[in-house]
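Chemist: There are structures below to look over.
Read-outs throughout are calculated quantities, based only on the coordinates presented, and are distinct from any laboratory measurement. What you see is a predicted model; the values in this text were computed from it and never measured. Cβ atoms are built from the backbone, for glycine too; each structure is taken alone.
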Structure I
C-alpha cells in the first residue's frame, strides 16, 4: 500500500492537468493522491461517465464491450468531449482541474493537443500532461486484481489488446523549453511512486 503525503501543497499557477496512460497503469490512484496533496483542485474521472455509456449499450441492444466497434463509433470520443467540457467549465472556478483518463490516442494527436492547449490558454491556464509509466506485465497483474467487467475482453484477448496499445511515453509532447508540459510518473513499484510523487508535486508548485 502506498502512503499518503501528510500535508497539502500550494500551487502558484492555474492549470489543467491530464493524468494519462494505458488502462491499469495506476493512473486513478496516482490522480487521487495528486489531488489530495494539492490545494484548490477539481478532480474529474472519465470513468464516472461509464454509467451513462452502459445505458447506451442497453438501449442499442449491444453487448457491453468497451473494445467493440460500436463503442468506438458511438461512445468513446463523446466521453472525452464531455470530460473536457466539464474541465473547461471548472477552470472558471478553481486553480487546478485534474482529469483522470487514458487519452492514449489524443496525446499523440498533434492537432487535438494544439486545440486543447489553445482552449486552456484562453482560460489563462497552463496544460500539463502527466504520463503514468508502468511496466506492461505490472499493468496486466493490476487488471487481474481489480477484476472489473470493463477489462474482461482485454484479459481474454491479451495479446490482441496489447498489440493495439502504445505504452511508449509520448515524448512528442515534450518541449525542451518547458519543464512542466510533460511529466513522467513512474509507477511500477512503491519506491517509484514515492519518488515520482515528490518530484512532480515540487514541479507543479514551482519549487524546482
Structure II
C-alpha cells in the first residue's frame, strides 16, 4: 500500500521489450536503498524490482502487456522522469491517502495555468469506466496524492504547490501529456455498493 507522497524521481535509462513484457531500467540515488522483490509505485503504478545495481544507482522493473495497456508506461522512453514511492512502512505516518498502486485509467492534461505562485492542472478522462471525482475528494495523479478542485462530468483540476512542482514530474507535464489516475478506493467501494443496492431494488 502507498500514500501518494512521492519520495523522489528516477530517469528511465533503458527500455527492453521481451515478447509481451517491458523491462525498464531506471537511475536514481534511491536505488542504493532498494532490493530485489521490493515494490515501488512508478507514476502510481506498483511494480516489482527484479534487478539492482547499487554502484551504478540503477534498478530494473518489469511490466506486463496489461499494465502497458492501462497506464502511461507504454509512452516511457529514455530520459522520461518517473515519480517514485516505496510501499508504506507499518506504523509510519499516513500523510496522503490510501493508494494501492493499481491504476484505474489514464487522463490527458488539458490545461496548465500558473496562479500567483502555484499551478492549476486540469485533466480530462473517459467516463465509460464509471470512475468519478468529487469536490475536495482525493485522487492520485502519477502517484501523487492530491485534492480534487472543480470536478466536472469528465474532468477535474488540482492545485500544485511549488514544492510538489519541483520534486515530482509535474514540472514536465504539458497540455496533451498522459497521466495515470487512481481514484479514491473508499469512493469506489461506496459507488459499487450503491449500484448493486439500487440495481437490486429495481429488479
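Chemist: One of I, II was used to compute semi-axes √(5λ) of the Cα gyration tensor in Å, for residues 60-107 alone, and the answer was 24, 14, 11. Which one was it?
Modeler: Working: I: 27, 11, 8; II: 24, 14, 11.
Structure of origin is II.
Chemist: Assign the value 24, calculated as relative contact order in percent (Cα under 8 Å, 6 or more apart), to the correct structure from I, II.
Modeler: Numbers: I: 33; II: 24.
For relative contact order in percent (Cα under 8 Å, 6 or more apart), the value 24 is produced by structure II.
Chemist: Still on this structure, I have one more. A value of 23, 17, 11 was derived for semi-axes √(5λ) of the Cα gyration tensor in Å, for residues 84-155 alone; which structure in I, II was it taken from?
Modeler: On the way: I: 30, 14, 11; II: 23, 17, 11.
Among I, II, the structure yielding 23, 17, 11 for semi-axes √(5λ) of the Cα gyration tensor in Å, for residues 84-155 alone is II.
Chemist: With helix-only ellipticity at 222 nm (-39500 (n - 2.57) for each DSSP H run of 4 or more, over all residues; to 500) derived from the coordinates and found to be -13500, which of I, II does the value describe?
Modeler: Numbers: I: -13500; II: -4000.
For helix-only ellipticity at 222 nm (-39500 (n - 2.57) for each DSSP H run of 4 or more, over all residues; to 500), the value -13500 is produced by structure I.
Chemist: When distance in nm of label points 7 Å out along Cα→Cβ at positions 140 and 172 is computed for each of I, II, which one produces 2.8? Let's see the in-between values first.
Modeler: On the way: I: 2.8; II: 1.9.
Comparing all candidates, it corresponds to I.
Chemist: Between structures I, II, where is distance in nm of label points 7 Å out along Cα→Cβ at positions 44 and 68 highest? All intermediate terms of the calculation are to be shown ahead of the outcome.
Modeler: On the way: I: 2.7; II: 2.2.
For this comparison of distance in nm of label points 7 Å out along Cα→Cβ at positions 44 and 68, the top structure is I.
Chemist: Tell me which structure, out of I, II, gives 0.9 once distance in nm of label points 7 Å out along Cα→Cβ at positions 100 and 148 is calculated.
Modeler: Numbers: I: 0.9; II: 1.7.
Considering all the candidates, the number was obtained from I.
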